[in-house]
1. From P, Q, which structure was Rg/Rh (Cα atoms, Kirkwood Rh), for residues 125-212 alone = 1.13 calculated on?
2. Here FRET efficiency 1/(1 + (r/R0)^6) of positions 69 and 133 (r between Cβ atoms, R0 = 25 Å, to 0.05) has been calculated and equals 0.05, so which of P, Q was it run on?
3. Comparing FRET efficiency 1/(1 + (r/R0)^6) of positions 29 and 269 (r between Cβ atoms, R0 = 25 Å, to 0.05) across structures P, Q, which is largest?
4. Which of P, Q yields -8500 for helix-only ellipticity at 222 nm (-39500 (n - 2.57) for each DSSP H run of 4 or more, over all residues; to 500), as computed?
5. Where does the value 17.4 come from, among P, Q, when mean count of other Cβ atoms within 10 Å over residues 21-28 is the thing being computed?
6. Work out which structure the value 21.6, 90 belongs to, where Rg and Dmax of the Cα atoms in Å was derived from one of P, Q.
7. So if we calculate distance in nm of label points 7 Å out along Cα→Cβ at positions 173 and 237 for every structure here (P, Q), which label has the highest result?
8. Have a look at P, Q and say which one yields 15 for relative contact order in percent (Cα under 8 Å, 6 or more apart), as calculated.
Structure P
Amino acid sequence: MTRANHSPAPEPMQSLTRAGMAVLLVLAVLNGGFLFFVPAEAEADYAWAIKPPVSAAFMGAGYLAGAVATGLGVFVASYWRSVRGFVPAFAVLGVALISATLIHADKFRWDYAPTWGWTIVYAAIPPLAIYFWLTERRAARDEPRPERDPGLGVIGLVLVGTGMLLLAVAIALFVAPAELLEDWPWPVTPLLARVFAGWYALSAVALVFGGRTVRRAHELPIPCLTVSCWSLLVLLLPLLYSETVNTEAPLFIPFIALHALTATVCAVAAVRAISLARENDSGPLASTSKAAGSRARRGGRVRSSLRSPST
């Protein structure tokens, strides 16, 4: 039987962090909706000409998954530790995409306002991620390190292993895109390969960071559900764009296998983590009630200390 973990509830997420995630949620919904559902329009109406449409849809899948992450962070997560893995992940995405922009600056439409929006957003994400991280660290400086919930060790190892596979793909796409272009399941340019690398890197960092640092079960469902959602949307692309995706390309089977593995591992990890959170009394609702009780007890002690003797 799993032993319950009665570590103190962590401090709630800071309002500023939640507001920042709300901004990212709006951007993710707008970009994801446009690129995934009307990808043919991205050739004429995006920061650079994205073609064929399946490439725009691949990017859209990443943004829609980002909407899952930020949506759950804004409306569901109670605590910083439930979403903190996305801070380094988004920082890495920002570095990858602004680097791709600078390397391939000649491909961008600099006389087009959304191009500057793209550039400003991804240049700003890494320093803002550091700022939010430090803000949350300062808020939790007196918070003791929680005990690790029982049952998380194997889940963490599996997530780290899956994340390392994704990281290898990200590095290959960014460092040596020319080596992969001919074997990719559909036509891509070096710019697109490096942009795709950003989404693989984001997912890789979220999984590796989560697997390495997890202490409470409620820290895993949001990153795992996000990465699983991304891979499931990517797996739809060969069905939606069968006329473009080459099923005989050398990388088609590895591409499908990687995303099927990632979707499955992350979905199973999310379900198991939710189950463990309930068993260990570390889910967001349980933690919220414990935090409320803790605040009430602190308030009672303060009132008691201020109460004058009756005699």
Structure Q
Amino acid sequence: MDERELLGIAKLSKQTPSQSGFYVKTAGLTQSGKTVLGGNMEYGLCSAIHGEESVIANWAQACSLDDRISAIAFASEDVGPDSPWVTSCGNCRDLVREYCDPEGFFLDGNPDGLYRKYPFSKLFFDAFHQIDNIRRRVTSKAIESAVNAMQRSYDIYSGATYGASIITDSGVFSAGFEGDVAYHPTLPIRNAITCLKYASSEKGRFNTKQVVIAGPKALDVPYKDRQYLFEFVDGLRAGGIRKAPLEVYLIPATGADIQMEAWKTDSDEWLPFPFSPSVLGMDEKMKEYMARYLE
């Protein structure tokens, strides 16, 4: 199928962006040439099914699971080659990685035709930097706090996978995985950020130094949780609190068995071509929120 034809099919999709006002018109092309539609649906106080999620869900019902999606097209009326590069959010990246053809690609276009094509793989990063003797770089308290958070995590389905600690001038803020029976869990990094924002009023808590991830799945942190960290750091940048990415240390610990071997990355590196408020031109809104936290 011609790429422009797939963009034309995407324009036929339905969307209900009742809150954001962003219409995400999507279509998927499978390896055998079948097409499926998708579109974002927003509901409730602040919830949504994204365009990529919709395409993949429709594909799973209409096609063979062996006939993977090899292309996802986004059609829009008012964007072009000079528009900001708005890519998939972290959660959608997790879905694409799980169910789509690793050799597949995204297409962006408008009524004038295709203006951007890039592989799914461009949105993923796992080439972490291996380091020796983590205790030379991170305090024992930060490591033990992340491990303890993992051990206190709650999930009736799959069990704890990792805990997270954020090291700041005001101390260490840690959290684990919080599951629920409806399978809408909150992830450790997000929970640690929430603790940092609301459990203290000390301004020094936003002077962040490092993030420590510990647990048997420390090297498999979902892109959804990476997204939360990036947006947090994006807010620090918008508020003039931080300029550089935040260091992230990954420790594959099991219980009290804390290995000395670990891996390093940062909040920018592990989420390439991010979906973020700054990309969407929301810096002023981020500054406003950061000012509230610092009052």
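1. P
2. Of the structures listed, the value fits Q.
3. Greatest value across P, Q: structure P.
4. Q
5. P
6. This value belongs to structure P.
7. Of structures P, Q, the maximum of distance in nm of label points 7 Å out along Cα→Cβ at positions 173 and 237 occurs in Q.
8. Q
Values quoted throughout were computed directly from the atomic coordinates according to the rules given, and no laboratory measurement underlies them. From a predicted model like this one, the values you see are computed outputs, not experimental measurements. Cβ atoms are built from the backbone, for glycine too; each structure is taken alone.
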